[in-house]
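**Q** Listed next: structures, encoded as structure tokens.
Bear in mind these aren't lab numbers, they're just calculated from the coordinates by the rules spelled out. Computed from a predicted model, the values in this text were never measured in an experiment. Cβ atoms are built from the backbone, for glycine too; each structure is taken alone.
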Structure I
Amino acid sequence: MMPGKLPPIPKSLLVTDVRIVLYSPELNEDGEPITISDAMYKCIWSDKRRRTYDKEKRIIELEGSIIVDGDVSPDTRSTDGYAVINGEKLKIYKVKRARNPDGSVHHTTLDLI
């Protein structure tokens, strides 16, 4: 283990294939979102449903969450997009980035609705 870094996620846990598509906050001239990232990853998939509240205190049903090793969008803070997992297209609700002590991103957690 390198000083200043958390131990890596074991590759034996990253078994589920996921396609993550992220959009830019801007729209193109046709009014469609601009794709900034479209990539395949190996992830940890948890399909445990749970409820949470949004800013307006409305109940949001989360379908599950995925954990991806590293940062899925290092150049932007975009959280708009979707993930395709097991043939099902789920919208990204929230993105959380766990950081190493040196400030780099250890893994990314995406909550999906």
Structure II
Amino acid sequence: MICDGRYRNFGPMARGETNDMGPTAVLDTGAVEIVVISNHTEPHDLAAFVAVGIDPARKRFLMLKSRVHWRAGLRSLAQAVVECAGTGVCTSDYAMLNFQHVRRPIYPVDVM
């Protein structure tokens, strides 16, 4: 499937906001569907998937490149979450960061 990648959020986060993934394609291998977008967009709403013909509630696994925002619109679908430390603006492994001027303890850096 190929589409323009435009959609409007269902909510709860940024309900009604329009998003533009740019020209978007869904590559279907028969076992896995891979969504390839042209513009960086946080997939934090069901509408991002519905726009490309995918119903996340009907999928056994869903993999996202998103640090936090996905939880607003998709967390209720997850039975479990596996976080991976990838490259980007910030790491998911807070132990790699050298916090020097922070009152301790602070979640999630310190186990409480």
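**Q** Of structures I, II, which gives 27 when relative contact order in percent (Cα under 8 Å, 6 or more apart) is computed from the coordinates?
**A** Structure of origin is I.
**Q** Out of I, II, which structure matches 15.9 when mean count of other Cβ atoms within 10 Å over residues 7-14 is calculated?
**A** It must be structure II, since only it matches.
**Q** Right, next: Work out volume of the Cα convex hull per residue in Å³ for each of structures I, II, then name the structure with the largest result.
**A** II
**Q** Of structures I, II, which gives 0.55 when FRET efficiency 1/(1 + (r/R0)^6) of positions 15 and 55 (r between Cβ atoms, R0 = 35 Å, to 0.05) is computed from the coordinates?
**A** I
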